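Okay, got some structures for you below.
Throughout, read-outs are computed from the coordinates displayed, never taken from laboratory work. Remember, it's a predicted structure, so these values are computed and weren't measured experimentally. Cβ atoms are built from the backbone, for glycine too; each structure is taken alone.
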Structure P
Amino acid sequence: MFRTRLQKTRTGAARLITDGKVRITRNGVTERTKKAHTLVRPGDGVTFMRGKELLSIRMNHAGTRRGPAPEAQTLYEVLENPVGKT
């Protein structure tokens with residue numbers, strides 16, 4: 001989440017994960033993760049709250065660094081959100 005710039009800091013991304021607020025969908029199975037070192041592969045779905053917005057993304061590529069925003073945006077695609085903003 002840090003490399004994709006979906007969270008501002010590594011600490012914030014790790015806290016979100018260890019608090020159990022991130023779900024990963026792999027091979028049709030959705031599981032909550034509490035390990036910040038969980039590997040997210042291309043094709044995996046990631047769902048979490050960002051502020052008051054439920055965000056669901058699909059990973060396209062694995063990032064190797066925290067690059068500029070345009071580069072980071074190529075790593076994932078935002079999926080349609082049935083709930084929308086609250």
Structure Q
Amino acid sequence: MQIDLSGVSTARELHAVLKRALDFPDFYGHNWAAFNDAVTGLVELPDEVVFRGWSQVCAALPRDTRIMREILDDFAGTHTGQRFSYEG
């Protein structure tokens with residue numbers, strides 16, 4: 001699965017893209033605690049997720065992308081075969 005993050009410039013936009021792409025429930029809270037809850041128990045993630053436009057969103061949202069990556073790295077560390085790629 002590929003998720004296009006190009007054009008994302010706010011944390012709200014980032015969470016909206018993630019919610020839509022990863023099929024989070026309607027009650028998703030648009031914050032990093034809710035993101036952690038969603039990826040670790042509310043939805044089943046594809047085995048491979050590629051985030052496109054990563055450098056652009058990192059430049060716009062360095063704190064948010066750091067937190068997001070930490071959550072996903074922790075998840076991948078406990079789920080064999082799970083891969084996340086960060087491109088562009």
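Tell me which of P, Q gives 2.5 when you compute distance in nm of label points 7 Å out along Cα→Cβ at positions 24 and 48. Of the structures listed, the value fits Q. Given a value of -3500 for helix-only ellipticity at 222 nm (-39500 (n - 2.57) for each DSSP H run of 4 or more, over all residues; to 500), point me to the structure among P, Q it was derived from. Structure of origin is P. Suppose you compute FRET efficiency 1/(1 + (r/R0)^6) of positions 40 and 56 (r between Cβ atoms, R0 = 25 Å, to 0.05) for every structure in P, Q: which one lands on 1.00? Going label by label, the one that fits is P. If you line up P, Q by mean count of other Cβ atoms within 10 Å over residues 8-15, the top spot, with the largest value, goes to Q. Each of P, Q could give relative contact order in percent (Cα under 8 Å, 6 or more apart), but the derived value 26 comes from P.
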